[in-house]
Structure formats: C-alpha cells, structure tokens
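Trainee: Got some structures for you, see below.
Where a number appears in this text, it was derived from the coordinates with a stated rule and is not lab data. Computed from a predicted structure; not experimentally measured. Cβ atoms are built from the backbone, for glycine too; each structure is taken alone.
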Structure I
Amino acid sequence: MKKLVIGIGIFSVLSTGFMALNTYRRVVNTSFGPGEHLEYRVHYGFINAAEAIVDVSPTLYKVNDRPCYRVNVDGRTVGAFDLVTRVRDTWRSYIDTSAILPQKFYTSLQENSYRKEQNITFNHEANTVKAEEKTERDIFKVPDNVHDLISGYYFLRTIDFAKIAPGQVIEVPAFYDDTVYNMKVRYRGKDVVKTKQGKVNVIMLNPVLPAGNKMFKEEESIRIFVSDDTNKIPVKVEVDLWIGSMVMDLKKNNGLRQPLRFF
C-alpha cells in the first residue's frame, strides 16, 4: 500500500509537470492547410501598382519542437509604380498547426534604399519574444497567445463568424517591430462582392486603425471582404488613403480546402 501511495504521488507530480509544460491552446482549423496558394493584384486608381503572393508550404516544418505551417507573403511593386517606389518585401511566419500561434517570424524589407531584416523567435511558455539581431535589448515580454502580423490573420480565419454579432470587435495581441499591439478587427456582417470570376458571398471586416495615422483617412479605412465559406480567404481589399484609394483583388488561387463558389 505504501509503495502504491508513493507511486501515485510520483505520477501526480510528473503529470502536473507535464501539464505545466504542455500549456498550448488548441484551435480547431478547417479553413487552411499545406499547399494553399493565393495571388493578388493591387490597383491604385486605374494603375496596376503591385502584386502579392501568399503561400502555405506543402510540407510542415518543425520549429521549437512543434509542427508548423510555413507561410510566405511576398509583395512587390510593378509597372510605373516600380519606377517611382521600388518595393520587394517578404514576410514569413512559422505557425503552430494545433495552436495557430507563431513560433518564428522573419521580415525582409527592401523599399527604395531602405533595408531591414529581422528574425523573431517566440517562447509561448515564458511569454517572451527574442529578436535575434538585437544586441542591446533582445528579449521582450509579451501577453498570452501573442501573434505576429501573419499568424494573427490566419487565426482570424478559424473564427466562426456565425457566433459573432455585426459590429462586434475581435481583439488579438500581436508583436511587431519591438512593440506589442492590440490588433482589432470589426465584423460588419455579410454581403456579395463582384469579382472578375463572378459574384461571391463574403464576410465584411474592418481592421480598426490607430487614431491619428498619417496614411489612412479614417479609423476604418481598410475594408476586407472574406469568402463566406470554409476557406475565409480575402477576395477583395479596399483601402482609402489620404490621396486616392487602392484595391487588392484575388487573381489566382489553388490548394484551397474547398473551391470558391461564384455565381
């Protein structure tokens, strides 16, 4: 009996320790997976200004001993815009497949003569972020379930908007450029959007922008129209700037969980 009690005690201690280490949340994801490929074209008025490619790698990667999706976002200016403002930007996120949280984040920005490269590693057990290139302050304290700019968007794709009322704001903590942000997105309800492939049912979202920004006209100058289906991918994005407006349209897609339904 004494041995049994000791054994139960040891098992309890080990189990408690394991639970403390295994603190990751679990998020049900039926919206995206390996091999998803999206291409967008950006227009400034009638001018073809830029293009963007969003790829989920067909294979999984192990980062911090966790299986991860590797998501690449590449953006570049084209045509006449490329002669005025040359942009070659890349963002890369390694997103935990079960928690939909970032494990690593990489940024490479090339905008005219401006250059910036950054590697960030997340430690969700300790709620810290390590900026690999920093020499003075390289460890930053962050809140629970913090995101990077890419993983925050992919987490939004897992949300069941049928359970959210129009006007409700979804808040997600995110870390970027040595700062913790409270990303806010307002759900505006549902609508139908006309695309070159046909009409599509959409969910309307407005990222809530910081007050006093110098680029956008209003707090909700960005309107994102997300497919109202399992995928929840942006099919159109409208942006009101202080000078003019920009529109991003889905040009090509493959590898989706289910085909987009146009009518």
Structure II
Amino acid sequence: MDEIILKEVYEQVKNGYKVAFATITKTIGSTPGKMGATIAVFENKEIIGTVGGGMVEHNIIKKCKECLNSGEDYNFEYTLNDSGNLGMQCGGSAFGYIKVFKPKPKLVIIGGGHIGLSLFNIAKNLDFYTVIIDDREEFANNKRFENADEIYSGNIDIIIKNIDINDNTYIVIATRGYEGDLISLRSTITRNPNYIGMIGSNKKWIKVKETLINEDISEEKLNSVYAPVGINISSNDVDEIAFGIMAEILLVKNKGSLTHRKK
C-alpha cells in the first residue's frame, strides 16, 4: 500500500497539484492506527491509505484538507480517552505529522521565439516547471529548449487541451502573430490558471478582446489577462523584456506589491 500511495503522491505533484501526506510517528497505549501508518489527501478530494479509521482518521483527514488550503505542515497529537480531544475510550495517544508536498510553479510558454527562449532561461534558474508549445517544430525542440520539462509542437489548440492547467500554472502567450495569440488565449482563458500574459500592443489586445467577447467569453475573465504583458522597464531588449515578464509573474505568484524596498 505504501508504494501505491507514494507513487500517486509523486504523480499528483508532478502534474502540478498539492498533496497532504499524514504519518503516525508515535503511539502510546492502545490506538486504532499504528506507528508508520500513512494516508494521503489530494486536491481532487481523493484519499488513499489509512491511519486506523474512526475519529482519529476523520480528524486527520479534516486537518489534511486544512493544510492543503494553507500550504502549511502540521504536527498533531490525539489522546483517546475521556479527557482527550476526541472522546474515545482506547486509552492511548497518537502523534503524527502532516507534510504538504507542493509542486513547482508551472510556466507554460506558448511561442518558442526569442522572447520565449529568454523567458525559459530565466524560469529554469528560478526552478519553474517549464512547458514549451509552438506550432513549428524548429521552435519547439530539445536542442533549442534544453532541459525543458515538456515540449510540444503542432496544433496549439489541441496541445493545450491535453496539458494540465490549474491555479499553479502561469501562461505566457508569445506566438508569431495575431492568429496564434487569439487561438492560445481562447484555449487557455477558461482553464483558470493563476496568470495569463500576452505579448503585443494595446491595439492588438483591444482587437483580441473584442473578438473573444463576441464569442461569449466574459469581459471579467478577459480583464484578468495581463496584456500587454510584463512590468514596464523601459527597454526593447529581448532579455530585459523577458525579465520584466518574469518579474510580473513572480509578483502575482507571491502576492506582492510593486513598491521599492528603499526607505
């Protein structure tokens, strides 16, 4: 069972989801769960394993769900008698630890041109999980994007439909033209990533936005898109533009504010 649990934990974290993993580390006296018992609670509500059942397990699962929301680990102790915190009669105590496994933030770069390449290099240094998408194989390959976690070339719409996107995902749209950008935004806007940014002028953004509103995509969702993308650092240099985009992503990821630390 432990092997099955650990394998599923690995797969969930790899795909960008948090997992709360609880272990009984110590028992005293009579308890339903024994030392070493484990249980994993996933963001999709699935639960694998057991720490003994009953009120102990019920409370550990409840606490695991709280830890998934907070992202914080937790030490627990349950006393199983009249004076304890569960009202059980076993007479023992169970001690344990909940570890929240967190995935790397995922950066999906749609467009493998100069901006996409520079953004990728910055993101790898920041330990992002990187996904590269382009409709041209010569701009989406292992030689150009060495050590990228996932690389796809072909129909952008179909590729996006088949990759995992969640609130741990950050998307930058930087294709070779208007049609590619429109297709990319149309395919990602309803997937609820934490961030979508799109390269281009205000004029292009207005046109893209009007087109998608006419397709019944809500204006509220479109207003959440960072377009034109990036913090304005007053530069036309490719690497500096990419740096400004990455700075904006980190600002969103870390729930920061655009202020100077200098007093």
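Trainee: 23.1, 71 is what came out when Rg and Dmax of the Cα atoms in Å was calculated for one structure; which of I, II is it? Each step should come with its number before you reach the end.
Mentor: Details: I: 21.0, 83; II: 23.1, 71.
The correct label is II.
Trainee: When FRET efficiency 1/(1 + (r/R0)^6) of positions 72 and 168 (r between Cβ atoms, R0 = 25 Å, to 0.05) is calculated, the result is 0.20; to which of the structures I, II does this value belong?
Mentor: I
Trainee: I would also like to ask the following. Out of I, II, which structure matches 5.8 when distance in nm of label points 7 Å out along Cα→Cβ at positions 24 and 200 is calculated? Walk me through the numbers before you get to the answer.
Mentor: Values: I: 3.0; II: 5.8.
Working through the options, I get structure II.
Trainee: Any idea which of I, II comes out highest on distance in nm of label points 7 Å out along Cα→Cβ at positions 48 and 152? All intermediate terms of the calculation are to be shown ahead of the outcome.
Mentor: Numbers: I: 3.2; II: 2.4.
When distance in nm of label points 7 Å out along Cα→Cβ at positions 48 and 152 is calculated for I, II, structure I comes out on top.
Trainee: Where does the value -10500 come from, among I, II, when helix-only ellipticity at 222 nm (-39500 (n - 2.57) for each DSSP H run of 4 or more, over all residues; to 500) is the thing being computed?
Mentor: Attributed to the structure labelled II.
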